[in-house]
Structure I
Amino acid sequence: MKSPERSTAKRNLRNAGAVLFWIALWQLAAVLVHQELILPAPLAVAKRLFALAGTGEFWLTAGISLGRILAGFLCGILLGTLTAVLTSFVPPADAILAPVIRVARATPVASFIILAFLWIGKAQVPGFISMLMVLPVVWENTATGIRGTDPLLLEMAKSYRFGALKTIGKIYVPSVAPSWRAGAVTALGLAWKSGVAAEVLCLPRLSLGSEIYYSKIYLETADLFAWTAVVILLSWALEKGLVALIRRKGGRKA
């Protein structure tokens, strides 16, 4: 039987091999194209990334974007969870709110970005859009967990005269937690991508999306790749951090 450490090392080695393969393919394509304006080589992008990382404005830009989007994510988590509880236990609330949430989930994110840009300040749009993308995912996963609670456990809680708080803590929370955690991890990726997309369209000052947009406008392709790499790396780090936090709190593998 393989040890967990050996399995983890093998998986990490496989992932590193896949990354190196795609970098090599990128390098080959850059050599064949031989036009840095169209496709810069990996080394050129890495140099530009390190040059950007050496400036204070780079870290301020990344930090502000991160703060905006995480604030929207946390608001979406809270509102999605509360809305799921409300629609699960109050039928009139479900009749009123559920169709609206489903419409919001089906509406293209670009439409919401443009509307939000008209309604609120451009600096608030990324956080608002992130929240709007997170809410339906968390709502659906939480509501599914609530509906999936074992009725026999609820009957047992009733027989033993559990109070409302004890029923929630001992029965509902363990039942809902797996689907809620899965929804939170999925929603984080959506929040990040939609938040950066909102920045690209609204161009708030000091944001990753604005840097991506201006890199395209001024044909600074290496910068465009470098800022895109920052978005990807932060997305990866956020997801890993959330999964690690969930596991630390006793969650199962997400």
Structure II
Amino acid sequence: MSTALVTGASAGIGRAFAERLAREGSDLVVVARDRARLDRLARDLHAAHGVDVEVLVADLSDRAATQEVCARLADPTRPVDLLVNNAGLGLRKAFLDNDIAAEEAALDVMVRAVMLTCHAAGRAMRERGRGTILNVSSVASFIANGTYSADKAFVTVFSEGLASELAGTGVTVTALCPGFTRTEFHQRARMEVSALPGLLWLDADVVAQQALADAAAGKVISVPGAQWKVVATGVRLLPRPLVRGGALRALDRFRRRS
């Protein structure tokens, strides 16, 4: 039986990954900051699907806690076959208006933790000759919209580079780049997105399903939803000045609530 480790597993896309993987028979290591939520998730998944679910409480903005996750990924006696790097957070203010500590915490979770866990998992998987790394990025990684876009751009490009480095080893790397997905993310970041048309929204379970299918097929970039495939292709083809201008207009339109 395979084992998957999912960060940010207590809610949103991470929870959707955990639920789908449990339905498919994978044992799990679920990682997040909220022990109570993780314990409930573990009980529910074990009861519904009979899989083993290990709870690992960790704040990935803390280096020591991240190292505990890395140690679990590197443990040769308890191999992890699939790493899903999903943990992330939204930023409530524009960069220069935001507290720099909040910016650093976001960088730690969405960049540093991804790099450290991929290093630990990638080495262990390469040694075994098999494994899958799935890093949750965003369509925002293709545009220029504050530090969230910059953080996710690192995830996308880093994943592409790591996929090339691991080519031929039996280990694959996929960057998942979803568009707007119905989760707690936007409410937590206090983003005003009520004006967005319904056709732009994705379901978290569908996102997880498509990502796992693309990872199994060896795709390096996964963009769920036909509408977001069009958007992702378009922004990558447009001249960068137009992409930057469009991102700023979108930011003004969907300004985060203070």
Structure III
Amino acid sequence: MTVEYTLDGPVAWLTINRPEARNALNAEVRQGLADGMRRFNEDAAAAVLVLTGAGDRAFSAGADLKEMAATGLQVPPPDYVPIPGRTIEVTKPIIAAVNGVAFAGGFLLAQSCDLCVAADHARFAVSEVKVGRGAPWAVPLPWLMAPRVAMEILLTGDPIDAQRAYELGLVNRVVPGERLRGTAQELAERIAANAPLSVTAAKRTVHLAMEDAHAQAYRRAYELWEPVYRSQDAQEGPAAFREKRKPNWTGR
């Protein structure tokens, strides 16, 4: 299975199991994530979900660019990747356990979780500008960190390390790789031991301040990024990745 759902006490683990492709988000993985989140919603025994990737190299490197190049994908639908709180409602807490690179769609998944624990070798990047693709989903980023920092991350596409992500508030804890699972499990169990109605209300409270503004911003962001998705450059980036060459940008 490319996405595995397991239960460890009151903690459900949803693991992207495609380490040979750096846990890239192909169609099977995306469907598996959506199914796993729905299963968590319905699982009365699970109080907290931990999302992670198999291996120690990648949480997820993002979209499968080879698949994207083969299909000629232009504008992905809003639910292309299941986004907790946006395209799929998850009222119980979700923790990202980032065990390596979290790039592009991997960054999206980590950003969308309620808490984030990172291995000390983890790296984060919104790398879409490097392959000519879009990131309308980055709307919450200036809410999670200073706007000028968010701007640099988006404009350069360059990765930041786990310690920098912690300093910026994107990550709650940074631990050695061998302690990642135990730390995420311990944090999840501490949350699971609390009153469930209080936990749910606490999660909703944090999100209240941004919901209306973000709903409008998401609509505008998709309008802004649609011509980018439909451009020649948006096809050139994945093609260059597949062919292992430098992209030839034309601005069209």
Problem set entry | For 0.94 (Rg/Rh (Cα atoms, Kirkwood Rh), for residues 59-170 alone, calculated) the corresponding structure among I, II, III | III
Exercise. Thinking only about mean count of other Cβ atoms within 10 Å over residues 51-58, which of I, II, III has the largest value?
Worked result: III
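No lab work stands behind these numbers, since they all come straight from the coordinates. Quick caveat: nothing in here was measured; it's all calculated off a predicted structure. Cβ atoms are built from the backbone, for glycine too; each structure is taken alone.
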